[in-house]
Structure I
Amino acid sequence: MARIVIDATSLLLRSAGVKTYIYHWVRALRCAAVQDSIRLFPFYGDIGALDHEASCAGKLQTILGKLAVHFSNTWCNPVLEAVGCAADVFHASQHLRNPPYRFTKLTATIHDMTCWLMPEVHTPANVKATLMHGDRVLRRAAALIAVSEQSKQDAVDVLGLPAERIEVIYPGVAEQYFQAGPLEAQAAARKYGLEKPYILFVSTIEPRKNVDRLLDAYQSVCPQVREEYELVIAGALGWCSEATAKRLCAETRGIRYLGYIPESDLPGLTAGAAMFLFPSLYEGFGLPLAQAMACGVPSITSRNSSLREVAGDGAFLVEPTNTEEIASAIETLALSSLLAQDLGRRGRLRASIFRWERNAQQSLAFFHRVAGI
């Protein structure tokens, strides 16, 4: 039996990708754990529904949890070492400045290395916190999980971490995406007033998501395609430029910006898309792409970072800085239904390896090895 404590602070905060990962990971681990103990810091209650805009815990739990994190982050505070004494493994996030490692095995997840490789696409505060996480957690950890081979290699190259300390365990895609069909797609279309076939992009709007080139590419495709397909963009405004925000909110003909979409609506919205467009400049994994592929939606994505690894042969790969190449890919899929259908089929097959059940079994085996069980 392994006693595992996971830092789930992100579930109490307004967050996107990492919060989705932690939410589904914890649920999958608890389902898969037969004898192992899976506890959460800084709260111990049940996890509510996944909400990126609010806490997944009750109001009191959220307040107490945030206070616990703040208290544990005070200088030389031994509280987390005390928590670590009751665990075989403590899995830390970057929210903790002083994670326990003296009396327990410390682990963490490497999502991406963009704060080192592309600091200009992040806020200064995020870069500072992430670099501190690298020094205080990633370098100290007994072992690490990477969400892709690309993230593992980047961590080895950038931080000089030993490759043997890092295990690649792919995240999963929520089962709702594999199950979403015409009924869910129709419900989403009605709710958001989508009357025409649409090209979909889903992500928090931030610089590395390449939204301006995405908009330029759509506006440069042939009139026939623009007349037939709308471009639908879903995602909260993150730390994008004011100019990008103005473009999204300008109500340009053929472009619909939906803003933040609740997690419960995303499978239907994704399944209803004619194609999915995700030309990000860099991703550690690229969950929106994997979700679209799970829905069987033909997808266009970048041939860089982990995206080519996640896509395999299940997506149309483009150079994300080449607007003409993105536009050409849109036209190719729009004008060739056979190619689009084949790509959707191959994408769905590729996405079948990204299952939370598989992730949980691999993660538990990882924790057992770290704990020496």
Structure II
Amino acid sequence: MNRKLRMGMVGGGKDAFIGAIHRHAAGIDGLIELVCGALSINPDIAKDSGKSLFLPESRTYLTFDEMITKESQLPADERMDFVTIVTPNFAHFAPAKMAMEHGFDVVIEKPIAFTLDEAKELKKIQEATGRVLCLTHTYSGYPLVKQAKQMIAAGKLGKVRKVWVEYPQGWLSKLSEREGNAQAAWRTDPKRSGKSGCMGDIGTHCAHLAEYISGLKISQICADLNVMVEGRMLDDDGNVLLKFENGAAGVLMASQVAAGEENGIKIRVYGEHGGLEWAQHEPNTMLVKWLDQPTQIYRAGGNYGDRLSSFATHNSRTPGGHPEGYLEAFANIYRNFALTVGCIKDGTTPTPEMLDFPGVEDGIRGMAFIDNVVLSAQSEQKWTPHTI
């Protein structure tokens, strides 16, 4: 394409956290520009947010349906190309459905929807409309996460036997939802967040990362969910035993009451010949541990093409020693989405590297994970089939 993709945003106004992250990430590579938004359900915040982002008053909308309807009526060389949805979970489905039905591609903050049925319905709509749907499972955007996936797919570690994945946070160690913390308030509210708190919010990241890197699907789960802070309505801690389709075993831990922890997502995968270890607090380093030779240290960087896969280098911007982090990983998802949409608009075929971003199938599996974890935690049966 010889122009930037034009983005419209639902949610993400001045009182939001993740909206700004999406805007920063979308803009890093110069492929996307924000042209319109329905940035809050509060009209004053929506208008003020539009002004602060230098959006024209005529394209600062008060509702998502107004935005989608009016944008679809603009000339093709003016209207938005896609919609980014960064609302709380309960408000994902309706704008995504309407956007695709009006001819717009969609980026959705995870989880994809409020329920598994909604996720399945979005798949039907996506297939019927032919639109591109991207789900921002951020951690799959890191170069060394992609390197790990490619090494396992190439059989470097042999058959995968064990997966450990953990995500400790400490930010909900107090009853913050009753102390004016807006982010805590909606994430712990079943009417806005869904049937699970911690597992729905960060446990889904663990499950996605485990399946993404290993290349295996979770087939069975045995879950224990806990409410550690008295008075909280949804789980804030949990542990899940996993079985994968090839017989591999796994352990998944997610907690938002691990006092003192920040954002400690970490994964270890072990095969017949060795294992690998990656953690988000040091994302440019991956340890590869061998059964019969010393541990190797892999480093991310655009000049490591002689030792990293094309998927890793495609998602690296700087030379080795110039670290890239969370915003760049987020940006990799947007970049690959934008490149894919651009190819489709140009009538060309996206490369496998471009197509490497989470989509509707990942969203469905995430919603099924939430359902089955809750079902398992409520059951006295040891293993619960991970059905979709």
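FYI, it's all coordinate maths here, none of it is from the lab. Worth saying up front: this structure is predicted, and the values here are computed from it rather than measured. Cβ atoms are built from the backbone, for glycine too; each structure is taken alone.
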Quick one: FRET efficiency 1/(1 + (r/R0)^6) of positions 101 and 165 (r between Cβ atoms, R0 = 35 Å, to 0.05) came out at 0.45 when computed from one of I, II, so which one is it?
II
Give the label, chosen from I, II, of the structure having the highest value of mean projected area of the Cα convex hull in nm², for residues 93-156 alone.
II
Taking FRET efficiency 1/(1 + (r/R0)^6) of positions 117 and 325 (r between Cβ atoms, R0 = 35 Å, to 0.05) as the quantity of interest, name the structure among I, II where it is greatest.
I
Distance in nm of label points 7 Å out along Cα→Cβ at positions 61 and 309 computed as 3.8: which structure among I, II?
II
Origin of the derived value -12500 (helix-only ellipticity at 222 nm (-39500 (n - 2.57) for each DSSP H run of 4 or more, over all residues; to 500); candidates I, II):
I
Comparing distance in nm of label points 7 Å out along Cα→Cβ at positions 5 and 341 across I, II, which structure shows the greatest value?
I
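Among I, II, considering only mean count of other Cβ atoms within 10 Å over residues 173-180, which has the greatest calculated value?
Comparing I, II by mean count of other Cβ atoms within 10 Å over residues 173-180, the maximum is at I.
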